[in-house]
Structure 1
Amino acid sequence: MATGVPGATGRRVALVCPYSLSRPGGVQGQVVGLARSLDRLGHDVTVFAPVDRDEDAPKEFGFVATGHSVSVQANGSVAPVAVSPVAAVAALKQLRAVRPDVVHIHEPFAPGLPYALLAARDVPPLVATFHRSGGSLLYTLLSPVTRPLARRLAVRCAVSEAAAATARAALGGSFEVLFNGIEVDRFAGVVPWPTEGPTALFLGRHEERKGLAVLLEAWDRVVGEVTAGPSGGPAPVLWVAGDGPSSAALARRHPESDTVRWLGVVDEAEKVSRLVAADVLAAPALGGESFGMVLLEAMAARTVVVASDIDGYRGAAGGRAVLAPPGDPFALAGALSGVLDGTLAGGSAGRAAWLAAGAERAARWSMDDLARRYEALYAGVMVGGGS
């Protein structure tokens with residue numbers, strides 16, 4: 001179902017995502033974005049993933065639903081995965097009917113179709129990308145199974161050194177360290193969401209490891225510091241997007257007000273528009289982030305980033321984010337206030353240069369460039385290469 005111009009090396013590629021496309025998430029975004037880029041390169045792409053509502057199924061490339069999802073605790077988060085063996089077997093049958101030249105599995109040891117592919121015989125070459133960073137109970141408990149199954153993978157990729165280290169410790173073997181891609185063009189020419197004053201944006205699931213509780217505590221101080229400043233302008237506003245197990249409790253402690261707006265889950269178009277409009281993206285995660293994708297998206301949107309000083313974020317930031325110690329609301333408040341009052345992130349005089357440098361850095365993670373890297377790996381597998 002490719003809409004790009006087929007080339008001489010165009011291939012049938014199956015992209016497998018274990019997480020429901022009905023829920024926003026980093027892996028889901030990577031799979032859908034990669035599918036679009038591969039399509040433009042002339043490949044015939046079909047995505048296999050769970051969906052929970054028919055309207056969430058992508059229309060711009062081939063798609064096969066692999067069941068409905070349930071919420072499973074994983075890596076300090078909640079993963080929306082399809083766990084039905086019946087659905088996995090049915091999806092495997094549909095994948096075989098597509099007759100792909102190569103199958104690219106994201107998070108190959110997540111439940112559902114990924115495991116079915118690893119256990120199946122007579123399937124095309126399997127390329128895997130590992131996203132998870134930090135300790136994994138799943139890997140530990142299933143190590144007698146996962147190590148032998150990992151030998152079925154023709155190529156093992158990871159989105160960062162941290163993700164590669166996690167997978168290597170659990171599975172052994174070598175990994176091609178690539179990156180998460182950004183669809184940079186999607187941030188160009190976007191109409192900014194209307195704002196009334198200095199605005200910060202939080203994007204992410206409302207759970208402990210994402211640090212939203214720390215941000216909300218810090219925001220009370222930010223409001224006091226910025227409104228007490230010499231400018232005398234409107235009070236700053238925090239947009240809180242997403243939802244999760246902590247939403248209700250946090251909203252009770254920090255209810256909707258002139259300075260805190262609870263948005264709920266926003267679609268991709270609204271997310272991009274709000275990113276472009278915000279003065280600062282707040283990314284206060286406490287840990288467990290393999291790669292700061294949201295930081296780079298903010299840079300592509302020419303929005304200043306204030307983030308926790310953790311491995312996954314530090315590497316992505318490359319000196320173009322204001323970093324604060326994780327879990328410290330006082331330091332986070334100081335960083336946010338410094339950006340909003342113009343004393344940090346290049347200051348008033350250097351802000352434009354800071355934002356331009358951030359956008360240039362984000363462009364290095366172009367999804368189209370990532371697709372070409374994968375394209376070369378697919379070709380290597382097809383001619384007997386791989387690792």
Structure 2
Amino acid sequence: MGALTPLGLSVPDSWAGLVAGRSGIGPMTLCDTTGYPCTIAGEVRGFDPRDFMPRKEARRMGRFSQFAVATARMAFEDSGLDLSREGSGRLGVVVGNGNGGFPELEEGVRVIVEKGGMRLNPLFMPMVLPNMAASQVSLAFGIKGYSNTVVTACAAGTQALGEASEVIRRGVVDVMLAGGTEAGISQLGLAGFAVMRALTTSNDPPEKASRPFDARRDGFVPGEGAAMFVLESLEHALARDARILCELAGYGVSADAYHIVAPDEEGDGAVRAMARAVADAGLLPQDIGYINAHGTSTPLNDLVETIAIKRLFGDHACQVPVSSSKSMIGHLLGGAGAVEAVACVMSIVDNTIHPTINYEFPDPQCDLDYVPNVARGQRVDAVLKNSFGFGGQNACLVFIRYQP
């Protein structure tokens with residue numbers, strides 16, 4: 001795995017921050033927030049693309065593509081995979097992304113308005129298109145097999161991992177590089193979500209703003225980041241004596257067909273996606289030992305997710321721990337599911353469940369075990385990851401402990 005998050009520039013640093021209950025949210029620095037009700041964000045601080053790629057190549061990419069290439073390099077290094085010994089046609093890539101290059105798009109429009117269209121950067125289009133993260137990863141590592149981009153809003157990173165597992169199951173490739181990336185912090189993104197009243201207005205102190213399932217939650221905190229994974233068939237992993245972290249065993253997708261931005265108030269779509277992922281893994285709901293929630297810190301989403309969990313898990317719902325990574329990193333949109341999948345994997349590896357921080361005022365309608373404020377040491381053999389996106393697009397994964 002490889003990760004860039006508001007908590008750190010690696011998987012170990014990001015995971016350590018999650019377990020410690022440390023917030024990565026602070027004042028927004030990537031754009032001018034004057035006149036906007038939300039002035040905070042979960043930003044990736046200290047990132048220098050030249051640490052991961054030549055300066056010339058970095059200048060040709062949007063920030064979201066830089067994130068993808070950087071985390072892909074981390075993931076390949078972590079995997080021990082020798083790319084020179086792999087057939088390039090047996091390697092694939094799929095990346096989830098919600099917005100493409102929002103900051104670069106905004107800058108391009110400013111150039112057109114202020115200087116005229118013929119002053120636009122000639123690389124404008126390949127910098128902003130959502131598919132360019134996957135393209136740049138393919139170019140950087142010579143990946144010539146399957147390639148795809150999943151653009152399903154906040155479900156994109158999770159769905160990309162699920163689709164990658166299906167490509168391997170079909171025998172198209174042996175190895176997939178998969179994950180999600182987002183770097184949309186800009187006035188364009190800020191304005192779009194602010195006028196919808198989807199963002200928090202609790203700016204002070206920033207680290208207290210994201211409070212999933214808490215009674216005083218008032219909207220999500222925008223964030224950015226990326227995570228990439230090396231997925232491979234078991235046969236391929238065993239043949240090269242790979243260090244196997246866990247198994248991606250289940251994948252489920254559904255659509256609400258209810259509203260363009262609001263979730264179905266009964267949680268029907270969420271229930272179907274979770275149920276399909278659990279069944280695909282060959283498990284029953286009571287086999288799940290931890291749920292990494294979508295948990296956005298918006299009033300309606302957190303309530304509907306709680307309702308959906310209760311519907312699927314029944315009496316077991318109150319026994320299964322649920323926590324939200326977004327309480328510490330904000331909402332990474334298309335990159336959220338992939339970064340949160342890192343937490344799912346690490347919960348199995350470390351037998352630790354990270355907390356939901358800022359859980360201070362219980363909501364009587366959100367009454368599950370949200371692992372409040374302090375991490376919990378607990379053996380975890382099966383994890384359910386939830387991601388629910390605008391447009392009613394839902395994707396869920398199940399990770400299980402690998403048993404040789």
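What follows draws every value from the coordinates through simple rules; no lab data is involved. For clarity, every value in this text was computed on a predicted model and none was experimentally measured. Cβ atoms are built from the backbone, for glycine too; each structure is taken alone.
Structure notes:
- Structure from which 3.5 was derived, distance in nm of label points 7 Å out along Cα→Cβ at positions 131 and 275, options 1, 2: 2
- For 41 (percent of Cα pairs over 28 Å apart, calculated) the corresponding structure among 1, 2: 2
- Computing FRET efficiency 1/(1 + (r/R0)^6) of positions 187 and 339 (r between Cβ atoms, R0 = 25 Å, to 0.05) across structures 1, 2 gives 0.60 for structure 2.
- Among 1, 2, which structure scores highest (criterion: distance in nm of label points 7 Å out along Cα→Cβ at positions 19 and 83): 2
- FRET efficiency 1/(1 + (r/R0)^6) of positions 115 and 243 (r between Cβ atoms, R0 = 25 Å, to 0.05) derived as 0.00 - corresponding label from 1, 2: 2
- Structure (1, 2) behind the derived value 14 of relative contact order in percent (Cα under 8 Å, 6 or more apart): 1
- helix-only ellipticity at 222 nm (-39500 (n - 2.57) for each DSSP H run of 4 or more, over all residues; to 500) derived as -12000 - corresponding label from 1, 2: 1
- Of the structures 1, 2, the one that 4.4 was derived from, the read-out being distance in nm of label points 7 Å out along Cα→Cβ at positions 35 and 251: 2
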